[in-house]
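Read the figures in this text as sums done on the coordinates, not as results from a lab. These numbers were taken from a predicted model, which means no experiment stands behind them. Cβ atoms are built from the backbone, for glycine too; each structure is taken alone.
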Structure 1
Amino acid sequence: MGWIGRSLIFDLLKRFIRRRFPRVPRLTTTELAQKLEDSKEFHPLVLDARSEEEYAVSHLIDARRIDINSVTLKQALKEPTNQAIVVYCSVGYRSAKVVHQLQQAGFNQIFNLEGGLFQWANEQRSLFHAGQPTQRVHPYNAVWGLLIERRDRAD
């Protein structure tokens, strides 16, 4: 799939997620990258809402993986409700669900990373595996993996 096809699908996915979770605040990949560069202003807790297998391939630096299926998220976090939090997954759907749940639990500075790790990787932003830089990304499945540029997809 070419750049135009990926771009169109990402646009459609983002619209779908916005409609499904209209009250979920979001940050674009560009906004998050800029905010993380200015670390004086923004020190979010970054949560990865993907599976262990996906996280093991690559993740954002200092991201903490959360198991969205095992315990209530509020119990798992043990963070103050005013803590700035950014949640991401592959494309943004699972993370939007997590942000919605955390909003209902009283968290008020929480954001979904729009486009998720796939868009982050396609923009050639930094990813890490075992503390070392990598360009590989877990494809989630064969269909969703088409959204990752070929050189980045872990087969």
Structure 2
Amino acid sequence: MKNILFLGYGNPDRGDDGAAWHILKMLLSERGILNPDLFDMEIVPLTSDTDLWFNFQLLPEIADLLVQYKNAVFLDAHKGDIKNDLNFQEVKPAYQNAPFTHHLPPESLLALAESIYGYYPHSWLISVRGYVFDFERKLTSQTLALCNRAVTLIKENFL
């Protein structure tokens, strides 16, 4: 069983919604892995014991992947509905009825893994505040600063 999986999700073509994509690219860049195509591979190795996964949204099929790790860190952007601009919290399994079929929160994904496999990894959510969600692949300066803080948080706690 590997140690940790970082799961980033969001749309990098919608401005700050791509915060997780930028965080994962920063982590890879620090390891000398430049210009990875996070959409081309299902899993991108960061170290021998740490992997990255990215998609537009969390998917039920990821439950199969999650159970192969001791720990999981979900990375996302939020719109200000969360008090802290940089949010870091433990996540536990809990089914949440989503009003949209395309939205699967980390808690529900963990509940799915637990239901199917009787196991889920120790998990956290790191989310950064997004300010602009226009059609562009660049972050606002505020969200970029939060992404840099998130990378530091990741290195201090997980790497």
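Taking distance in nm of label points 7 Å out along Cα→Cβ at positions 60 and 92 as the quantity of interest, name the structure among 1, 2 where it is greatest. Each step should come with its number before you reach the end.
On the way: 1: 1.3; 2: 2.5.
Sorting by distance in nm of label points 7 Å out along Cα→Cβ at positions 60 and 92 in descending order puts 2 first.
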Match the computed value 2.7 of distance in nm of label points 7 Å out along Cα→Cβ at positions 28 and 140 to one of the structures 1, 2, and report its label. 2
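Which of 1, 2 yields 27 for relative contact order in percent (Cα under 8 Å, 6 or more apart), as computed? Before the final figure, lay out the partial values.
Values: 1: 27; 2: 32.
This value belongs to structure 1.
Between structures 1, 2, where is FRET efficiency 1/(1 + (r/R0)^6) of positions 12 and 108 (r between Cβ atoms, R0 = 30 Å, to 0.05) highest?
Sorting by FRET efficiency 1/(1 + (r/R0)^6) of positions 12 and 108 (r between Cβ atoms, R0 = 30 Å, to 0.05) in descending order puts 2 first.
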